[in-house]
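Read-outs: derived from the displayed coordinates by stated rules, not from any lab. Being a predicted model, the structure only gives us computed values, none of them experimental. Cβ atoms are built from the backbone, for glycine too; each structure is taken alone.
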Structure 1
Amino acid sequence: MAENGPDLKELKKVLMGGSDADVKRVVADYLDNGVDAVTLINSIQICMREVGILFDRGKIFLPQILMTSAGIESAMELIMPQLESDEVSAPKNKIVVIGTVEGDTHDIGKNICTVLLRIAGYEVHDMGRDVPATSFIKEIKNGAEYCGMSSLMTTTMMVLKDVIDNLQENDIRNGVVVMVGGTPVTQAFADKIGADIYSETAFEMMKKIGNEESSGSH
């Protein structure tokens with residue numbers, strides 16, 4: 001460990017090229033040495049973004065993506081129990097529909113968001129991954145105040161816009177806060193498609209939701 005904070009280079013190394021046993025050993029070591037779940041998850045999300053950028057640039061390929069995804073899943077098996085043990089107070093009556101858009105099967109980031117939202121007291125309807133726009137709309141019509149969507153591939157980014165367009169066509173856009181994120185998504189893209197909240201990490205998303213609640217916009 002570094003004197004000014006935990007050195008998490010070993011975590012990134014095993015996530016991008018280690019075995020399942022290596023990942024669990026390194027994560028367990030960090031936890032045993034007092035590194036908290038939030039710090040580890042932030043590091044994992046940074047790694048996810050770097051891997052996504054490398055993939056989009058053709059620097060790495062599908063096997064490396066699958067290896068990193070498997071490593072992250074192994075890491076989260078150890079990290080989530082600690083995160084879920086934290087006590088956080090928040091409104092209990094807000095419903096969030098969340099999912100990874102159609103054509104995209106990456107769900108680690110979405111799963112982290114789901115856990116944090118549930119810890120904070122929100123009722124989360126997790127739609128899973130590869131979710132069609134029509135499925136988001138159908139679930140939102142049941143009374144959701146928030147819609148969270150993730151796109152980890154440039155080829156699926158426009159599905160985010162499809163969902164927003166569908167909300168408008170069904171006259172329910174004004175009653176829903178739309179949140180978007182994922183490696184290729186940017187603030188400029190979120191603004192262009194009319195999303196309400198863009199965030200690079202799950203923790204940033206939670207902060208922005210808190211600001212939304214405080215402002216009383218919804």
Structure 2
Amino acid sequence: MADALKGASGAFLLNPPPVSCDPYARTEELGASLAEAARRAYLPKAVVLSSIGAQHASDVGVIATLNRIEMLLDGVAPATAFLRSGYFVETWSEVLEVAISDGVLPTFIKPSQKIPMVSTIDVGRAAAALLCEDWSGNRVMELSGPEDWSASDVATAFSLVLGRPVVPIPVPPEERSALLAQDGVPTEVANALLGMYEGITNARFMRQGSSEHRRGTVSLEAAVERMGRQV
């Protein structure tokens with residue numbers, strides 16, 4: 001990995017979303033490897049993908065792995081930025097087929113609760129912009145879409161794109177584990193994801209006042225329309 005970074009003027013580093021094994025143990029291994037590689041390569045600039053809510057080390061489920069990534073990669077380059085993203089709009093693609101077939105939007109987030117969400121298009125643009133900026137030391141940049149959105153807002157966007165009514169349907173907490181298991185999500189990963197949604201419900205998925213804040217430009221409807229074209 002260090003060889004891949006040698007000679008680079010900057011790099012976008014990330015801890016991929018977990019799909020198997022213990023996400024916390026994997027974060028320790030990957031974070032240590034990334035830190036060692038960046039330091040061995042004398043990487044001058046690093047932009048590290050993180051999440052809004054990563055200021056918390058607990059009670060945020062899988063987001064706690066990004067709190068740990070921030071610790072492990074702290075000062076990994078002379079210029080290090082942690083890009084704390086909102087909830088990816090594209091995550092809703094997981095229920096797109098149900099929305100198309102049944103006109104419902106299953107959600108682990110309360111339909112009326114607005115949270116920071118953002119398109120991955122805006123995340124890529126923000127990361128690229130940061131890599132082109134000059135600074136020294138550490139910085140934390142929090143990124144969300146043009147406005148905060150709720151599951152009800154997402155359902156409305158689905159309705160507009162699909163040309164049919166789509167209604168948000170909350171999934172009760174006691175049914176969520178079985179639903180993830182049915183989709184083949186390993187228990188350790190499911191528990192981490194469920195912890196994140198519990199943290200969202202308990203208002204832990206919040207911006208940190210001391211951080212920099214930016215908003216993207218991709219609208220909710222545009223992001224959903226893009227998802228629809230990929231089905």
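Kindly point out which one of 1, 2 the value -12500 was derived from, the read-out being helix-only ellipticity at 222 nm (-39500 (n - 2.57) for each DSSP H run of 4 or more, over all residues; to 500).
This value belongs to structure 2.
For relative contact order in percent (Cα under 8 Å, 6 or more apart), which structure out of 1, 2 has the highest calculated value?
Checked 1, 2; max of relative contact order in percent (Cα under 8 Å, 6 or more apart) sits with 2.
semi-axes √(5λ) of the Cα gyration tensor in Å, for residues 33-112 alone computed as 35, 14, 10: which structure among 1, 2?
Going label by label, the one that fits is 2.
Out of 1, 2, which has the highest value for mean count of other Cβ atoms within 10 Å over residues 129-136?
Checked 1, 2; max of mean count of other Cβ atoms within 10 Å over residues 129-136 sits with 1.
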